[in-house]
1. Matching task: 119 is the computed value of volume of the Cα convex hull per residue in Å³. Pick the structure from P, Q.
2. For which of P, Q does helix-only ellipticity at 222 nm (-39500 (n - 2.57) for each DSSP H run of 4 or more, over all residues; to 500), calculated from the coordinates, equal -7500?
3. Given a value of 2.2 for distance in nm of label points 7 Å out along Cα→Cβ at positions 29 and 133, calculated from one of P, Q, which structure does it belong to?
4. Can you spot which of P, Q the value 1.00 was calculated from, given it is FRET efficiency 1/(1 + (r/R0)^6) of positions 53 and 85 (r between Cβ atoms, R0 = 25 Å, to 0.05)?
5. One of P, Q was used to calculate relative contact order in percent (Cα under 8 Å, 6 or more apart), giving 16; which?
6. Upon calculation of FRET efficiency 1/(1 + (r/R0)^6) of positions 61 and 117 (r between Cβ atoms, R0 = 25 Å, to 0.05) from the atomic coordinates, which of the structures P, Q produces 0.65?
Structure P
Amino acid sequence: MKCPKCKFKDTSVIDSRETSEGKSIRRRRECEKCKHRFTTFEKIETTNFIVIKKDNSREPYNREKLERGVWRACEKRPVTQEQIENMLNELEEEWAGMGKEVSSKVIGEGVMEKLKKIDEVAYIRFASVYRHFKDLETFQREVRKLMD
């Protein structure tokens, strides 16, 4: 593992701990050259599937792309990194069990369902982009459903 500070190739593991209910390992490392300490995470790769988009095109699943969209919806909301990470980990396990291809509709609906439980404002923001709210009436209908 390269040191993020000096780019030296030799680092040593100082401490290892299980995280996320044993689904990943957190490692504290130290650079042999500059003594900089940093943290890495190791987890099982479960996200090796293809996303079928609305226009029937296909692309490899990209967690970073989805996470950026979720964080845009959660901007200035009391949502933690751990909540988002746990949400995406749970969803990815679910999607990976569906086979080699998963539709973007399944992904979007799954994210909305989980976001609704984490933060309702973030849910509405995500839904407004995902469902392409075209006018105020559509937006109001979604808020009413949430309130019922």
Structure Q
Amino acid sequence: MRSNCEWCNLSEKEQQWLLYETQYWTVYLADEQDYVGRCIVILNRHCGSLSELSESEWNDLKEIIDKIEYVYKESLGAQLCNWSCLMNSFYKNEAPNPHLHLHVRPRFQYALTLNGHHYVDEEFGCHYKCKKSVVLTEEDRKTLFDMLKCNLN
């Protein structure tokens, strides 16, 4: 754990969106729901690169990928998932302190409906857009969180 790392020091408010945890990884529903269901998978130890993962961490990540993709497809109707591990933002700082994490964005060919609200993935089949703004209602975010948490555990 590093004192100057945002992922090592998540606030209680951020931790309320904890979906699933293993020995090596923790999965949170992302605060920015630019793609409905977007999650962040964070390595439980401070580490700066995929190349530094142990075999056990890789194997655990594979199980998480399988589980998350299954839940997205079976529970939400996603057709595919976009996984990214870019790490670019850390290097905008004078003293980079990267912490390995992955973003997963379920992608939907058809509208996803939560509590009567329809969410359309207008870029389905294309790369995801950065800085996209789609905001779930608080009720829909909570419904999504409960659905994912129940199905991941």
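A short reminder: the numbers here are calculations on the coordinates, not readings from a lab. In this text, all values refer to a predicted model and were calculated from it rather than measured experimentally. Cβ atoms are built from the backbone, for glycine too; each structure is taken alone.
1. Q
2. Computed on structure Q.
3. That value comes from structure Q.
4. For FRET efficiency 1/(1 + (r/R0)^6) of positions 53 and 85 (r between Cβ atoms, R0 = 25 Å, to 0.05), the value 1.00 is produced by structure Q.
5. Going label by label, the one that fits is P.
6. Value 0.65 for FRET efficiency 1/(1 + (r/R0)^6) of positions 61 and 117 (r between Cβ atoms, R0 = 25 Å, to 0.05) corresponds to P out of P, Q.
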